[in-house]
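Asker: Below, each structure is written out as structure tokens.
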Structure 1
Amino acid sequence: MSDVTSVKPKKKAGKIILGIFIAILAVIAVLAVIVAVIASKNTKAMNRAVDDAMAVISERYNVTEEECGEYSEMTINGIMKFDVKKYDVEGIGNLSVMKMNAGAMQMISLILNPQEKNMPLVSADFMYILSNRKAYYELYDLVETKDEKYEAILDAFRNISGPYDSLEDTSSTPAWFDDLRNATMYKKGKTSDDEALSAMLCDGLEAVLDASSGLPELTEEQKKAKNVITKDYTDGLISNGGISTDMFKSSLGEDVTRDFFSKVLFGTGRMD
């Protein structure tokens, strides 16, 4: 009798453990479904924002897609899947658009590098983290001359902020290139703010492109000089660091990251 009774508690313990394990699996499955549903909605919002932004640029300039080669699709750190496209914006320069999907997080990264006019570089990173949103919108002073016409572009960008004052402000991480960022908007929100954030992305592009529409084309010497300034900045990202740059370097290596920046992300190599 003593042998029989000693086995029963072990069986009960095994059933309890099995029940807990099944419950944990059920919770994980439910969470996975919830994340998948939210990710699907976020992806749609992200795609709409990209489409709207591209429409703003295409309404003003001829935009031609160019090959990205091996950089058209990348997986960073095993989970972050990047879909990369680059374009020639006639009369302006290089445009790159990255869409990233990591399941619980989606992100747009849009970089307009003006190579033919005296304009600031436009950088927009919009993140969709479950139901949370973060937007980092920046103009970079990668130019030789900051005259009145140039300052008017920065002012036009700053002046769009009014309609988005209701969005909560956030801040960027301090970095070595802070002095180059003289016109910025940093916002955060929720799913309900997707339409406003997409409009903010478009309004910023409209402001920059419209304010610079009358600028003359740079001379070949001026283009080369501007490209040197931009390359100094991109080389600085690799040598001094940056949040996304460090991520690419750790996964791709320094040489491949430099090649990616030159051929696709900033397109500085096209001016060599």
Structure 2
Amino acid sequence: MALKVLHIWNTAGVPTVIAKFMDRTLGTTSWVMARKAADPFGFTKVGTVSGSGPLLFGLSCLLEARKYDIVHVHDWYAILPWLRRVHSKPLVFTAHSLRFKYGWGKWSKYIGRADLVTVVSTNLLQGAPEGTVLVPNPIDTDIFVPGGQHLPGTALYVLYNALEEARRYATTLGIQKMDVLDRWKEPVPYERMPSVLSRYEFFIDVRRSTKVSDEIIDILSKNALEALAVGCKVVRWDGKVVSGLPDENRPENVVKTYFDKYQRLVGSRTAAGTQ
């Protein structure tokens, strides 16, 4: 019987990618539940997008979870105690957001209800619960494919509190034209991002978590990984230029990792229930 997986929340569209590729390659049956208010770019291609508020959305997640073998929660740690109270099935929690880098202790009473905790980047391992596992973000290689014009001497910078640094890197590399995209003021739909990225030779990936922070984020963003997948050169936070999507971010590799962990959790829970 196919393993049934429910994903709650759809941070950066990552759960949709996991669900799609795991169902296709490993025969699972997956569903993603997201709120419209938290999905301005239209990430949710597998599952449902609810227009309800947090309370009704949470209740609908608790009801829907009855149908699945395992529940995988993304970022929304507050629902974990409720899921644990209502259901005995395995719970996985994944931290995507940078806020967890400094907030693990604050939310430990919630996150401790999960059977497995994962993070999508190395910088989130700092202060994470013991046993936390790194599973990198998968990129949807169905839509982010090599190709496009990639006009020489051009770059795209997605605004993230470090515009001056981005301009400095552009000047250093002799980039003649750098376009700036503010995705909150101009919410480019997810399905259009491949064509946007493929216009440029470079994607400049330098970011700060806040406008007042001095700390530069020292990992590649999901946008940067998508740029690599379409064939852009990416200028990292340290000015180094890289090319090619890393194997660790290929969806077939990510879903195999999660599938193995899901199976172990379900098997352990089943074995415990028969004792």
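Read-outs throughout are calculated quantities, based only on the coordinates presented, and are distinct from any laboratory measurement. As the structure is a computational prediction, the values presented were derived from the model and not from experiment. Cβ atoms are built from the backbone, for glycine too; each structure is taken alone.
Asker: Suppose you compute Rg/Rh (Cα atoms, Kirkwood Rh) for every structure in 1, 2: which one lands on 1.15?
Answerer: That value comes from structure 1.
Asker: Tell me which structure, out of 1, 2, gives 20.6 once mean count of other Cβ atoms within 10 Å over residues 122-129 is calculated.
Answerer: Among 1, 2, the structure yielding 20.6 for mean count of other Cβ atoms within 10 Å over residues 122-129 is 1.
Asker: Computing mean count of other Cβ atoms within 10 Å over residues 106-113 for each of 1, 2, which one ends up highest? Each step should come with its number before you reach the end.
Answerer: Values: 1: 22.9; 2: 15.4.
Sorting by mean count of other Cβ atoms within 10 Å over residues 106-113 in descending order puts 1 first.
Asker: Ranked on distance in nm of label points 7 Å out along Cα→Cβ at positions 130 and 186, which label among 1, 2 comes first with the largest value?
Answerer: 2
Asker: Thinking of 1, 2, which structure, once helix-only ellipticity at 222 nm (-39500 (n - 2.57) for each DSSP H run of 4 or more, over all residues; to 500) is computed, gives back -9000?
Answerer: Working: 1: -16000; 2: -9000.
Answer by label: 2.
Asker: State the single structure among 1, 2 that was used to calculate mean projected area of the Cα convex hull in nm², for residues 154-217 alone, giving 5.5.
Answerer: Here the read-out was taken from 1.
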